Structure formats: C-alpha cells, structure tokens
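Following this line, the structures themselves.
The numbers here are math on the coordinates, done by the rules we state, and not lab data. Not measured: the values here are computed from a predicted model. Cβ atoms are built from the backbone, for glycine too; each structure is taken alone.
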Structure I
Amino acid sequence: MDALRREIDDIDSRMLDLLSRRRDLVDQVTQNKLKEKIPVYVSAREDEKVKRFRDQAVEKGLDPEWAEDFLRMIFGSSRARQSDSTFPMAGDSPKTILYVGGAGGMGRLYQTMSTRSGHHVRCLDKNDWNRADELIRGADAVIITVPINHTANVIRKIGPMLSKDQILADFTSLKSAYLNLMQEYHDGPVLGLHPMHGPDVPNLSKQVMIVCEGEHSKSTKWLLDQFRLWGMRIKKVNAEQHDRSMHLIQGLRHFIALLHGSFMNRHDLRPEDMLDFSSPIYRAELMMTGRIFAQDAELYADIVLSDEERTSLLRDFLEHHKALSEMISGGDKEAFIKEFEEVSDFFGNFAPQALKESGYLINRLADRFG
C-alpha cells in the first residue's frame, strides 16, 4: 500500500507540474489575444476542446463526464487568470466612460474592467452632482448604475445634459419603462442594459449582458464589442419580453425567499441546525435562500416592489397560494396529484433537463461541502 500511495502522490505532483506549465502557456495566449483583440471566452474553441477531451477520455477508459468537469474547471481557472490581466480594447482608440453611481458594487466592477481595457473612466456618485457638467463633458458613454429606486430621477436629471453623440445606458433590472424614459430625455443613442450577475463575480467571462436597443443603436457597437472582449455573452431582447420574465425571476423568486426565511424565523428553524438534517437538494435551496439575506434589505425591497406590474403578479401569486392551500386544509390528495400532473405537463421536456442539471449541481455541492 505504501508503495502504491507514493506512486499516486508522485502522479498528483506531476499533474500539478503540468498544470503549472499549462498556466504559463495560457499567459502567452493572453498576450496574443491582447494583440489580436480576441475575447477572453471563445465558445467555439471551448466546445471543440471539450468534445475532443471527452473522446480521448473514452479511449483511455475514463468517465467522459468527469473528464469534462475537470477540463471546464481548468478553463475557468484560465479565464480567471486572463481576467486579472489587461483586456483588448474595442475600437482604435480609448473611449471615456462615465459611470453614474460608480461608487456602488456594479459601478466599481465595470470601472475596473474599463480601466483594464485602456479606456478613460470617470465616476459620478451622489456627492458629485456639483461637478456633473465637468464629468459629462467629453464622455463617449454615460452608464447609470444606481439602485432602481433612483434610476428614473437620475435619467430625468442627466439626460438633458448630454449631447446627441453621447451614449446613455442603464443597468436597471427593468427595461421597458426606463428605456422609454431615456429616449424621452435624451436625443442621442440609448441602450437598456441588464448584466445578469452581481458585483461579486470574480470576472465577467461567460456572464450574460441583456441588451435592449433604443434609438441610434448602431453607434453603440463599440460598447457591445467591449463587453464581448471581456468574455461576456450578449443577448439582444425585446424590453417588454425581458420585463415579463424578470417579474418572475426577480420579483417572485425574491419574495419566495422572504417567505421561506420568514417562516423559518417564525418557527425558530435555525439554518445551521437544519443543515444536519438536509438532503443535498434542500441544502442547495437553503443556500440560495440564505445568500439573499446576506445582502441589503432595501435593495431587495426596491426590486420586489419596483413597479405595479410586479406587485400585481405577486398579488396573483398570493391568491393562487390561497387556492392551493385549500387542498392542504382539506387533505385532498387527489386534487394535489391532479395539480402536480398538470404542472408536469406544462414543464414538458424541461423537467428532465432540470433533473439532470440540478443533479449535477447537487452532487458537486455535496462533494465539495458535504
């Protein structure tokens, strides 16, 4: 056993040596990407590599699923290392980008990324309005990153201060009303943006940037190209379609987290005690609920209560909740099964996909933290 273990330890050490050598090669690739203006994340290259690696794993008698996981972890580490460096710059010369609310988490993150790409960055925060004219003058793009409850006032205030060739954009999680408002108060190019991540991500590689195009959107191409060079995936959508989805994804999901956490608090079901009795799937659910309460209460209140359409959906949800609760009050098993099967039909082919993907997440979570 000792001899076998020493040989295994030696193999593990050699694997680290190979990974170190791979890292050095990635650094060289990064420099070439910088010169050639190639994004950090190139999906076709990764997909090709994954397919080949899986095939090679099968040839060597290894599990291709495990091999893909291993390779994707290496990819993630490589992208993170590239993201710690400088980035290619979109366009032929540096742009000047003003982040309104730039002292916040998202503002700071995107200022860092813009600076690493060689652009000139400015910040206008709540105590800087006496310098607004100075900060706006000469900016190529003005991006509003303030909390949602301040966005409308900022648009009304800053829109008329811009010239027709300056881009006005926002990071708000609702798009339709704010896109219309920006177009009302600014005659130049307008973009509704929604980064689908929080300020705590280690880098922007593979993150999604939702884009709702407004007036004169052709002149905003350089900004979208810069997002791509950071490794982001751009998804252009209709503003109304975006908002309808976000009412469910944000409004309802965050309210359910409040419902879950509040009920635990009411019954003194402490999360640290619950973990001892949690299956991997409930542990995952508990972690997703708990992460909400590690953040700012006012921010989430503004998101959940952001507009009448969203609160109307929540009222409908509560009414539906009352209707379903009658099944529980009456112990109506038949009605429960009927409702469950109707929802199963509604989810259709997505249900087995969800089973597979959630199984992957649960197994990785249990393996790492169990």
Structure II
Amino acid sequence: MLFSTIVYIFFAGSLYLIGKQAGSVKYQNKFLTAPLFCIFFLFAIISGLRYNVGVDYLTYSKYYTQLRTIGTPELQMEPLFESISNILANMGLGIPVFFGFWALVQISLFYYGIKEENYLYPFIGLVLILGPYYLSWMNGIRQVIVCCAFVPMTKLIIERKFIKYLLAVLICSLIHKSAFILIIFYFIPIKDYFKNRIVCIAILLCCAVLGQMAIVGDSLSFIEPILKILNYDSYADNFDNIMNNDISMAYGPRRIVQLATALMIIWFSPEMKTIYKDKFFTYSYTLFFLYVCLFDLFSNVSLLFIRPLMYLNPFVLIITAYFLLFLKNKFGAFHPLFWIAILFSCSYIFIESIAEIGNNKETSLYKLILFNQNF
C-alpha cells in the first residue's frame, strides 16, 4: 500500500508540474514540445513497468507472451492492434515494452486532442492519475486507445469534416471494433442542451436513484424482440444471460466522490460557460453530462450498457480539468472550495487502494513487474 501510494503521488505530481511547463504560453498550440515529451516518456515507463494493474493485465500479458513464443495467441485481437503487437513480439521486445508502447499511444492521442487547450495540462495529469481514469486506461487497453483517439476526432466533428471523421472511425475499428459507435456522435448538433443547473442536478440525482433500483433492468425487456427483428438472433438468444450477468455498483465512497464532483461541476457550469465559450467546451460538456447520467442509470444493469459509455469518459476528465482551473482562477489556490474540489476529484485512487487491501485478486495497487519472476 505504501509503495503504491508513493508511486501514484509521484506520478500525479510529476504530470502536474511538467504539465504546468508544457501548458505555458511559451508552448501555446504546439504539440511535441520537450515538456510534453517528458510526460509521454514518464507515462509510458511507469505504465510499462507495472504488474497486474488493471483487470485485463494478465489477459493481455498472456496474449503477448503467446505472440512471442508460438505466434498464434488463443485470443484474437483486431488486425491493426495485432499487427503492431506482432511487430513488437518479432523484435523480441519484452512485456514492459508492449504495455509501455500502448500506454504511449493512449497518452499521446489524448494530449494531441487538447493541444489547443494546453492550459488544461496540469490538472489533466493530476486527475488522470488520482481519479478513476488511470486504472480504467490500464484495463480496457484497446477500447481506451480509441477513446483517446476520439478526443482529437471531436475537432473533426466541430469542423464538419465527415469524410476524415469516417476514415478515422474506420482506422479505430481496426484497434477495437466497437469504434463504429462513434459515427453516432457526428450527428449530435453542437449546442448547449443543459442550461438549467437545477434541472440538470435533478436529472442526475434521479438517474443515481433509478440506477440503484431493479426497474431499470426490467424495463429493457423490449430490446430482445427488436434484436430479433434486426436479425441479431445470437444476441437476442443470449439477451437473458447478458441481463442476468449483473454488476454491483452500490454507492460507497468511490461513487460518492465521483457524484459530488459531477454535482459541483453542474452547479458552476453557467459561470464556466461564460468563460469557455468555444465549441470544444460546449461539446465536451454535453458528453460529460450524458456520461455521468447514463453511467448512474445503467450502473447496476449490465456491462453491455456500460462499456459503450467508455467513449464519453475522457470528456469527464476534460471537464473536471476545466472545472479545477475555473475554481483556481476565480477563488484562488488557497480557497477551501478549490481544495474540496481537489479532494473529491483526486481521492478515488486512494479510496480504491484502501478498499483492495487484503484482496488477493486486487488489480489497483501499483506493483513493479521487476518483482515478478515470470518477467
């Protein structure tokens, strides 16, 4: 626990401090700057040297080991992901390089998407590590790569470049086939849908309450006949099994700090919108609000409904960074409200680590692969 805490604090603090330099006026609208290169390098090194951090770590580790040894892994991945992974394997590169490389792809795509908003870099790095995001990135690696790619792709939506956007979706589908879901977002008009903060807070709280009740899952029974009509018989036949594969996400400390952060953001959103008037903020806020509401609504139904929401998750991180910057500029770095927001948005990783103490199957505490004999 102590080692893990030290690593996460060092990691987050480093990304914050380097991010302040990378986000300075000197580097405005520039991408591959020296400070940003340091962020990418540090992220890749720490992520590459981890062991069993992220639920899917052992699955990906086994996949890459089989690529190196027998060349034909049991688990088949999408062609672009598998081709690149196969190149790394044929070069004889170890597991840390495999995980470090894909972590580098994730972080570079994400930061490229906000290069014009580089003033967010410090808080992005801080919340990315100390919030719920880092563990998520280290879990569904392939889908998160597409999630990170979706951030710069939103600029194509804003600029109405459909052909380039569609091409980007097609390339992303070669990393994770669910990328085709992203086509839907091109057709969402960019405007402020959620203006009344009282109504938005009421909607979010209603979703949180309904998400804890079985009626949400029961009301989705209409989906099965629709799947049959659309000739998705295999999904329809397995619909009951999918719905019975319940997930349990009760409201404990981890969920409470996320809900509290979202409520604070919504409360101050009218003022934020008077400062950040560009389309990127407006679109990001729309996706943020959709995520926090839908995640709460479907949190106890099935992973079938949770996994697609991952594509909206990066915008929760982005809006949280906007929010912390807003509070710091408005009230100052020593104001209690600013530190309350820091506490809510940057305590998840510590709560998660404490909750996993004593769990032999935990995948949250940071561990070095150097101590693993199978390395």
Structure III
Amino acid sequence: MKRPISPPPVRGGGRDELPAYVANGVVGLRVREMPLAGGLTLICGYTGEHAQRRIEAIAIAPYPVAADIRLAGVWLSESPHAVSIIDQAYDFETGELRSRFEFTARGSKASIDVLLFCSREEPSLVGQDIAIRVDQGVDLCLKALVDGRAVEGRALHHLRDTPGEEKPACDGAVLWESAGALSTCGIAYVTQVVGTDTKSEKPPLKNRTLATCYTFRARAGRTYHLRQMASLIPSVTHAQPDFQAVRSVAFANKRGFKAIRTANQEVWRDLWKGRIRLVGAERRWQALADAALFYLFSSTHVASPASTSIFGLATWHDYHYYFGHVMWDIETFVVPALTLLQPQVAQSVLDYRTRNIAGASSNARLRGRWGLQFPWESAPSSGQE
C-alpha cells in the first residue's frame, strides 16, 4: 500500500482515447501508441501566435525523441501496416511510460520496448531508451530524430559542432522560433547505441529534422539499445536557449543515461512519501486518488517559468486546453494541495503573480481601478489578459 496504484496496461492499438501524457511541470509530451512517431511537445513558457485567434498561446515545439527503424531495408515510418501494437503502461511510482510493439519486414521481426521519462531532477531533460530484439540476423538502421515536420514556426539555425571546442558536446542543437516570432526554444540532444560498435552519421538539418543514424548487422536473440536524451530550454529562461540546452544535455551525457534515470526515479519515490491514503476505501478510489496526484506532480515544478500553466502541458488536438494561459482562480485548487505535498512548488505558483504585478496593474488601470486586478486568463510571457 506504500506504492501508488498504476493503471492497467492499455493493450492493442486503434483506441479512441487521448494519448499518454508524460511531463515534469516544465516539459510535457503527448506520446502516441507507436511512440517513435512524433507526438506533441510543450515547453512551459514557450509561446506563439494562435493560428485562429491570433493571441499568445502555448506553442508546440519539435518532438525531441522521435525515432525510426529500418529493418531489412524497410523503414518503419513508411510501413505502419507492418506494426503490431502490444501494450502501453504507466509506472506512476517512477513517472515512466513503457510502450511495446512489433515490426515485421521481409520475413524478419523486431520486438521493440520503449521506455520514456521527463526528468524531475533535471527538468529540461527528456530521456528515452529503445530496446530492439530481432528474430534472425538482419541489417538494421536506428535513427534518432528531433522532429519538427508537423510544427509551426521555423528553425533559425542549427549546430552540429560546438563553437570553440574540438569535439562536439552533443549530437546537435536547433534554435526554433514559434509562429508569430513570440519566443524561441533551444533543443539539444545526444544519442548512444548499446550492444554493437558502430559509428553514427549526422547529416545537416533536413526536412525540419535533425537525425543521427546507426547502421549495423543485428544478430538474432541479441538486444540492442538506442538511448536518447534531449534538453529543451525556452527563451523566457535563457537568452541563448540553444547553447544552454547544449550545456545541459552535455552534462547529462557525462553523468550517463542510467544515472539520469535513477535520479528521476528517486525524486518520484520521494514525492510519493506524501501519498494520500484513503483508509477503508475500495481499491478503485485509492487508484483514482493516486492518478490525481500523479498528474498534479507531472504538471507542476519549482523550475516552471509559468508554474500555473497546468492545462497547457497536457494539450492535444481535440480541445483548446485554455491555450496554456494562467487562469485567475488556479491557486484556489492547486496551492492548498501543493502546500502540504510540495511547498516549494506552491510558492513558485504564487511567485508567478508577483513576477507579473505590472500586468495586473495595467489590467486594473484599463478598467479605471486602483491597485491590482489579475486577468481572467493571462499570457505566460507578460501576465496580461
């Protein structure tokens, strides 16, 4: 009973449900049931012009841990009919999502197990481990992608080398500008293949993507791992977000994927020490309480520049999710719980208001009033209506 109750795995594909949501309060990912395809990436504080309303809204960023697999000469991305979804499951205790599927091409079958998390210890970091096992000897190519093909805005520039350094500090970085040029974000990434000794290829930015490719001959029964780590930094927190993302991901690479994953697990387990126990209630009600806390923890962090933009990080195409705006009453139902469970995060929620006093003051002045009037829904960058 000390461990939170995770929901049962979702088995099979083609379900009419929202995609899985993995987040840490700074970075939010919507993950498709075939998780290597680009999902949706939100970064707290990264905003752009909404296509229809022409207002400031949370902007979609390139997906930092997309991937592709070429099995026996056939690319997975070009053969969705050859993919069989097995299941997808949360681990509430560690904040991880695990997805399993199979890919069959020209008589060869690859079993793929994907583990994904957004680090709570290093809140700009996303980590993914793709474990691949083939049933016979076959040519295999693993491609890691920072995928901006379905994203508005544009790449201002990208890096493959690290300025002033003999060796690159990471695989690459991109500075991405949002629609309307309201803000930018920097994304830097590193990759590693475990199980074989092969060199990587890193072509220039092409088709709005950065890619790293590993090609080798895979053996039957052996497990290979493609590990990806990416840092995502919004311009609201750093004047050169792409360079800062390089520093962050280079430090993470020095520590190693396993250390980053272990640190994230430890932070989550510490959070669950404040788990709410429903004494005498049925297991179903305890599971619902655990889920409520899991999503609250996933959506708030002391490092969040717009720390009350809870709905924004869970955005999907089916709803506006308040455009990632900070609603006037959100402290009413967020701060009391966080005061007991994460007091430093509760303080950061209130800090958003003090940082945006100028916006509240001008909002009152526009209505001929003295003092402060916080907007009904404020834009994260300015605190204005």
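Tell me which of I, II, III gives 4.7 when you compute distance in nm of label points 7 Å out along Cα→Cβ at positions 170 and 362. The value was obtained from structure II. For P(r) over Cα pairs in 10 Å bins from 0, in percent, the calculated result is 4, 17, 26, 24, 18, 9, 2, 0, so let me know which of I, II, III that is. Considering all the candidates, the number was obtained from I.
Structures I, II, III were shown, and relative contact order in percent (Cα under 8 Å, 6 or more apart) at 12 was computed from I. One of I, II, III was used to compute semi-axes √(5λ) of the Cα gyration tensor in Å, for residues 210-257 alone, and the answer was 27, 14, 6. Which one was it? Label of the source structure: I.
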